[in-house]
1. Of the structures labelled 1, 2, which one yields 0.05 when FRET efficiency 1/(1 + (r/R0)^6) of positions 7 and 39 (r between Cβ atoms, R0 = 30 Å, to 0.05) is computed from its coordinates?
2. Figure out for me which of the structures 1, 2 the number 15.2 belongs to, where mean count of other Cβ atoms within 10 Å over residues 151-158 was derived from the coordinates.
3. Can you spot which of 1, 2 the value 0.90 was calculated from, given it is FRET efficiency 1/(1 + (r/R0)^6) of positions 263 and 295 (r between Cβ atoms, R0 = 35 Å, to 0.05)?
4. Please state which of the structures 1, 2 yields 21.2 when mean count of other Cβ atoms within 10 Å over residues 223-230 is computed from it.
5. Taking P(r) over Cα pairs in 10 Å bins from 0, in percent from the coordinates of each of 1, 2, which one would give 4, 20, 28, 25, 14, 7, 2, 0?
6. Tell me which of 1, 2 gives 20 when you compute relative contact order in percent (Cα under 8 Å, 6 or more apart).
7. Looking at structures 1, 2, which one was Kirkwood radius over Cα pairs in Å, for residues 207-318 alone calculated from, given that it came out as 16.8?
8. Taking -26000 as the value of helix-only ellipticity at 222 nm (-39500 (n - 2.57) for each DSSP H run of 4 or more, over all residues; to 500) derived from one of the structures shown (1, 2), identify that structure.
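What follows is calculated from the coordinates using simple rules that are stated; it is not laboratory data. This structure is a prediction, so every number in the text was calculated from the model and none was measured. Cβ atoms are built from the backbone, for glycine too; each structure is taken alone.
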Structure 1
């Protein structure tokens, strides 16, 4: 294909795409789009710097993503809203000594919130998605529960429970695996789940070793929180989100494991895990899930760049707004982005967050605007979120 031929083909593709009725993902032929996308990839070397080329590549890629089944292996997970809203990412800064505590002020209540004993990032959020879905499937006997089943009736019932469960801890055995007493203690708690490495890999579509999965679960379980936590409360047939100011630090869950498959050289290839949500925050997490306070993700989401995952959680997943304006300072603060160079920061936001979200089909486009004294602002554009059929969701 010569450069002249690419210009003719590019013009034809643009005209054909623009001629499609809106919404294009409902009116396009996906085979034709894929054919044209392949042609666009072939002419890439000839069209460097061509903005029309870049725009049509993004547009067709986005439409193909919307038309493609999001979960080819049939696996999706749920993402509990309280975790995404209340817990910010906490990353270890370059050349920083290990910090034991992180504090911030909740913007609505002006109460202090804390994270102790670790950091929090994309993979920790992922763990909570996966184990939260396992909990719902267990409670619904391999289907998501059809009706809400809240644990708490009001804020006072949470306070009473917080006082009674403070200090709850299922100690892990000093052995490499749990003993029978450890297993019995977990299984005697109200909300607990059982899974193994193979199930976890399937849920995430990530190729993690057994040791990596164990270490990630351990790291996530050790972090302690004192939060202003959103809680979905049901009043008859209606639900309303309220916030509970935690009085004491709490972990999200306690867990133990059993080695199930070990090679002759001692390397563990498969472990079985038991997780108990027997802490204050664990029960609030379970309450929200059982009260249907969650959103949907498919497992390809976990292959997105970490900052793209966190941005989607913090700003997009729990609302249906078609247009979302965000100042660059707001994005940097919410994602703990440390770069003071505005040019580099803008590049990070566009390259590692917004463009991957467009390619994945989670947003349609974005605009970048200068707002006088208020500085740079991104406006995120997207269509309405599609809601899956919960009755077909199973493990």
Structure 2
């Protein structure tokens, strides 16, 4: 089989990997499972520590992926993540939860950035870069279809054995490794690994985020949008739904349905690329986030799911739409490092917000957290959005002047 044909198969294997990696059976039950042992304060603190671990490793693992190969680091990351989930299936003490979270964070750091860079460079070498947004939307649909299945099943698996959702999640992540192994590494900008090149790669990759005034503002915008939406997707959504009064089985049906709806919305939107101008995208995120978060404190079992749908749509759109704009600005040689750098900044935001939220959740509820995040959107995302729109116009003028 020719190199190009094998490279084309990367996309197929990536879609299959998306499915198995998305069988996150713990979605509807992780709050109840962890609350057997942990308080919200401990849960938030441990989650922040785990993210701090990922953040600390984000840049070096991104550079490692650029130099040793994205495929190898992704496989190692999934192996660590899978074993940690099997371990968490038997967690019965504060220490076991803490160690399980930290070990999984190490695996996530190896995967983060490298997976996106592997696909983008595959498409770039095939001269199909414009397909990236559609790929992310379709992969997102596959991912969330698997999430729907796993979420529907999670509550029922929990009733069989409390640790079963974690154990099965670990086993399906082992299957991901098989399909990553079947992929090949794109030849774009490969470089032999040395300690000197490793240090240089880390430094130069981070510089990609600061190489122009436009990139600086895009980096700030990406960080605040990603930071707020990711805290909801990864942590606050499930406690919020619990505060609304949903049971574990109810959460299975609620989130399964919402994941499917948000995925279909994104798929339809990305098929109409003419609608996705940068200005519309940059202004669209703060609008949707404000509408979804500010009313949180007043949410009921009827209105709450609509707010969850809004923030899930915004959070998922970051990967399907905003990542495309960021990746277009990075040199292939530094792409995994630069993407890891962006993820690192989002993680820092997550660490701070989630780290200080636990006490608020214990004293009040997560509905208040939603409204506070809405206020953060007003003070951080809106100004950043307006500034980015102005800078992008100036950026286009400078670019056209340089070409003429």
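1. Details: 1: 1.00; 2: 0.05.
It traces back to 2.
2. Clearly, the read-out refers to 1.
3. Working: 1: 0.35; 2: 0.90.
Derived from 2, not from the others.
4. Details: 1: 21.2; 2: 24.6.
This figure was derived from 1.
5. Values: 1: 4, 20, 28, 25, 14, 7, 2, 0; 2: 5, 22, 35, 27, 10, 1, 0.
The read-out comes from structure 1.
6. Details: 1: 20; 2: 30.
Here the read-out was taken from 1.
7. Numbers: 1: 16.8; 2: 15.2.
Of the structures listed, the value fits 1.
8. Details: 1: -11500; 2: -26000.
Derived from 2, not from the others.
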